[in-house]
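Structures are listed in the sections that come next.
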Structure P
Amino acid sequence: MVQNRGIKVKVLNGNGNSGIAYKIANELKLQVFEVINIDNADSFDYLKTKIIIYSEKVNLNNQFKQLFKDFEIIKKYQTQQEGSDLIIILGRDMVD
């Protein structure tokens, strides 16, 4: 759990399902991630959840991965993306 301390995360709703971003953000907080923003994505057309990693210090463990049914990891290592180390865009695969 300590490995996630200080990892700044944005959680974006990309599927239009009300409340899903808050639910996932709360789960991430339990894993000691620092959730810095919860918002809507640029559209609600995401079929698959996308996890965009901006920092090499991010190490996604199995507990993290169990939150998501299906996802695509995109690594874009750079110094910062608007202050976040990780952006999660929730897709339609998250809708029950």
Structure Q
Amino acid sequence: MGISGDLVQLRSVPARSRVDIMASILDEVRFSAGGLRKTRLMYRCNLSFKQLKVYLKLLCDKRFLKAVNVDVEGRKVEVYRITDDGRSFLRSY
């Protein structure tokens, strides 16, 4: 197949739905014992920072995630942790 055939295959990958992205964020946070910071979530879920902020607000508003300030090396850092409602959403998903 040459390069043009490879590009056609790349374009045929379906876009993720909003629910898929929400589940991806919750899944990443679920496997983190202490929670995850925004930057780590952005890279693991392959989102732009702008997209991530929108989804984090949505997930926090629905109480699937909670933002918690923790002390890391003497400074406060905001991390996100999954709630019981978030775990319930993932089970349903």
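Given a computed value of 3.2 for distance in nm of label points 7 Å out along Cα→Cβ at positions 34 and 50, which structure among P, Q does it belong to? Source structure: Q.
The greatest value of relative contact order in percent (Cα under 8 Å, 6 or more apart) among structures P, Q is that of P.
Can you say which of P, Q returns -4000 when helix-only ellipticity at 222 nm (-39500 (n - 2.57) for each DSSP H run of 4 or more, over all residues; to 500) is computed? So the calculation was done on P.
Tell me which structure, out of P, Q, gives 13.1 once Kirkwood radius over Cα pairs in Å is calculated.
Structure of origin is P.
Where a number appears in this text, it was derived from the coordinates with a stated rule and is not lab data. On a predicted model such as this, the values are computed, not experimentally measured, just so you know. Cβ atoms are built from the backbone, for glycine too; each structure is taken alone.
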